[in-house]
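What follows draws every value from the coordinates through simple rules; no lab data is involved. None of the values given here were measured: they were computed from a predicted structure. Cβ atoms are built from the backbone, for glycine too; each structure is taken alone.
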Structure I
Amino acid sequence: MKIRVVLTIFFVLILSGCVGPKDASGWHSSQKSEFLKILKQDKYMSICEQQALYQKVRSSGNTQLMTKLLVEYTDNLANGCLLNTEGFTAYKQKVSASDIQRKLHAGQSIEQILRPYVPEYRQFSALIKAYHSTNDPKLKHKIRLNIERVKLMKPGLGKTYALVNIPEFKVRVIEKDRTAVKMKVVVGKPKNQTPIFSEELKYIVLNPTWNVPDSIARNEIIPKALKNSGYLKSHRLVVRKDYNLDSPAQSFNPSLAKNYVGGEGPVPFKFIEIPSNRNALGRVKFIFPNHHSVYMHDTPAKSLFKRKTRAFSHGCVRLEKPQYMLEYLSKNYTAHDYEDVMKKYNSMKTHYLKIVKRLPVHTTYLTTYVDDEGRLISLGDIYKFDKIQQLNF
C-alpha cells in the first residue's frame, strides 16, 4: 500500500515537471512555463526596468538569463520600482540569488519562491486589479505609483492593523482584512509632514501632559511668552528643568529665554502643558514608539475636522473620535475593563494602559485606495509625492 502511494506521488511530480530532467541551469520545464506565464501578464507588476532582459528571455528561452530575471523580478517585488523614496521609511528586504537558485534546484514552484515577497496588504492585489481595469493613462500612472508604495511597506503586515492614509486624512483599524474602525484625522502640514513608517502600538495615555518639543519652544512658545507675560499661565504651561512634571518648578526668565529664540539644538528648560480639556493633546494619546516622536491623539481643535483638506499638525495624527478609538482599543487590546478605563479617564490624572495584543500602526501615503466595496478612490497629493517620485522603467 505504501509503495503504491509513493509511486502515485512520484508520477504526479513527474507530470508536474518537478521531478525528472532539469536543464543545465537547474530549471524544470514546469517552472519555465510558470514563470513565463507570470511574466506575460506581469502578475506582480515587477518586470519594471528589466523589459529588455524579459524580451531576451522570451525570444531565446535562455535559462541562465531566466535565472537572472527571476532574481531581478523578486527584488523588484520585494523592494519596489521607485527611483526616489525620500520621505518613506525603507524596509529593505534581502533577495539572495543563491537562495533563489537553491529553491529552483529543489523543485519549488515560482509562486512558492515569490510568495515571501508578495505584500500581504490587500491593497496590493486590489490596486493591480484597478490598474488593469482602466484605460486612462494618467490614472494608470497614479495607481502604479501606489502599487510601488505598497511594496515599500513593512513586511509582516498581517490582516489586523491600524492604517493612517495621509492623503485621505483618515485612519482605519483593519480586523482580518475588513474595516472595523474608520474616522477622520488631521495630519502634518506640508512643511511638517507626517512621516511614513510602521511601528507597533504599545500603550495608551489617559489625560496626557504635552511635552513641548524644543523646536516648537524656540519658534512659538518662547517668542509668545516674551511678548505676553501671561501667555504661559493662560495656556496651562509650566516650566521644568526636564520633561518630568514632578521635578522642581522653574520660573520663566526672559533674559535667559531670549537666547533660545529660533535656531536649533536643545533648550535647557522645558515647557509642559498640564492635563486638561484644552490640552494640545486632548484627553488621550496612542503611542507606537518611534524615532519621529509621532503618535495619534485627541485635540481640542474639533473645527478642523469639518475641513476637506486637514493638514495642520506638526506631524502627529489628530483623531476625530478619540473616545471611540479609546473604547474600541481598550476593550479589544488591553486587559482593562472599560468601566475602569473611564474612571481613570474622568479622574483628570495621567494613567497608562498597556496594549496586550499585537496591533501594528502604519502611516502610509496612498493617493489611490480601494475601499471595502471595491471602489477605487483617487485622492489629492498633499505632499507632492506623485510629482516627485518616478518609476524605474
Structure II
Amino acid sequence: MDNRLASRVNTLTPSTTLAITAKAKEMKDSGIDVIGLGAGEPDFNTPENILQAAITSMKEGKTKYTPSGGLLELKDAVIEKLKRDQQLTYNRDEVMIGVGAKHVLYTLFQVILNPGDEVIIPTPYWVSYPEQVKLAGGVPVYVEGTTESDFKVTAAQIEEAITEKTKAIILNSPGNPTGMIYTKEELEAITRICEEKDLLIVSDEIYEKLIYDNKVHISPAQLSDDAKKRTLVINGVSKSHAMTGWRIGYVAGDSTIVKAMTNLASHSTSNPTTTAQYATIEAYNGSQDTVEEMRQDFEGRLEKVYPQLAAIPGFHVLKPHGAFYLLPDVTEALEKTGYETVDEFATALLTEANVAVIPGSGFGSPNTIRLSYATSIELIEEAIRRIHQFVKENWKE
C-alpha cells in the first residue's frame, strides 16, 4: 500500500469495465471491427435550440462565476420543471445545481453521512453508489432485486435490512442497469417504511424521461408531505436532453441539507460551468419536442432488439420499461459455454466475437451482462447476431 495515498481511496473497488473498455479501444485502434454496447449516454447530439442558447450566452459575456448553488434563473427553471412534470413545489433554497447528477450525489453523501452510517442500496445498482457511500465514510448495505421481482426490491426486504445505523435508502427508477420502474404502490410501501424508521430517500431520477410501454414515472416525493420532506430528488439533463458532457444536475429537497451541499460545493467546484447552466435553462424552458423524439426512437429500438436478444440460447431477458439498457441473466449460457464468470464471458465476447458488453459483476449482479441500445439499430442488431453465433458455436450439451 502506498503511504502517500489517503486510506479512503483504498476502499474503492476498481471499475470492472476498465479492462473491457481498454481492450476494445486497443482492438479498434488496430483496425478490428469492434461493436461497443457499453455506452451510458444517448447517441444524439444536444438539440439545436440548446446549443444556440449556449452560444448566445457566451457572446453576451455571460462567462463569469455564478452562485455556488447555481444561477437563480436555472433554479427557477428546475422548480418550474418539477411543478410541470411531478406537480411538486419547491423554493429556491430547496434546489442546488451541481456538476452533473453524479457530483450532486457525491456531495449529498458527503453532507449526510457520518462514519459507520449505513445506506441501503438495491442490487443491481449503478456502479458509483457504493463507492460514493464508502468515500463519505458510510457502509453500503445491499438488498437483492432478483429476476423474479423484476430486479426491484420490496418494502419487506428493506425493513429487514434496517438497523439502528441505517441513514438512507437509494432508489433509482427507471434504473441503471435494469431499466425497471417502481410502481406507485411499490413506492408507497417503501416510503411508509422510511417514515416509520425515519430514513432519508435518495431518489435518482436521471432516466425519468426515457419510459416506454405507456408506463408512468412516479417520484417518491409525490406520494405524501412526509415522503417529500425526506426525499432528495436527484436529476439532470444528461440523459433527457442528450447533454452528458455539459455536466449539469440538481438536487431538490430539504433546505438544510441543500444548504450544506451548497456550502461544500463552494469549496470544491466554485460553481457549475456557466455556459452549461444557460444551456440548461433553455433545455427546461424551451421546446420539449426533441425529448419526446429521442424517447420514441429508443422505444423503437427496444421493440426491435429485445426479441432478438431473448432468442439467444441461455439468455433470460426481462423487458425493461425505461432507460436504454438490457440486462440478460446469462447463468445458463455460462454453464453451457464453459465460462465460470460473466467477466470471462464478456472478455471472450470481445476477443472472439468483437462485441464489447459490460459484465454485471460491476453492478452487483454477477450472473448478468449489460448491453446498451444507445447506438444505431444496425450496429445493435449486428452485435446481437454475433453474440448469438458465439453462444451457438460454444454451446456444449
Query raised in the report: A value of 19.5 was derived for mean count of other Cβ atoms within 10 Å over residues 35-42; which structure in I, II was it taken from?
Result: II
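In terms of distance in nm of label points 7 Å out along Cα→Cβ at positions 147 and 203, which of structures I, II is highest?
When distance in nm of label points 7 Å out along Cα→Cβ at positions 147 and 203 is calculated for I, II, structure I comes out on top.
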Report summary line: When Rg/Rh (Cα atoms, Kirkwood Rh) is calculated for structures I, II, the one with the largest value is I
Query raised in the report: Just checking, which of I, II has the largest value of distance in nm of label points 7 Å out along Cα→Cβ at positions 83 and 227?
Result: I
Query raised in the report: If you work out mean count of other Cβ atoms within 10 Å over residues 259-266 for I, II, which one comes out largest?
Result: II
Query raised in the report: From I, II, which structure was helix-only ellipticity at 222 nm (-39500 (n - 2.57) for each DSSP H run of 4 or more, over all residues; to 500) = -13500 calculated on?
Result: II
**Report entry** relative contact order in percent (Cα under 8 Å, 6 or more apart) - structure with the largest value, from I, II
**Finding:** II
Query raised in the report: If you work out mean projected area of the Cα convex hull in nm², for residues 67-250 alone for I, II, which one comes out largest?
Result: I
Report task. For structures I, II, calculate volume of the Cα convex hull per residue in Å³, for residues 211-330 alone and state which one comes out highest. Result -> II
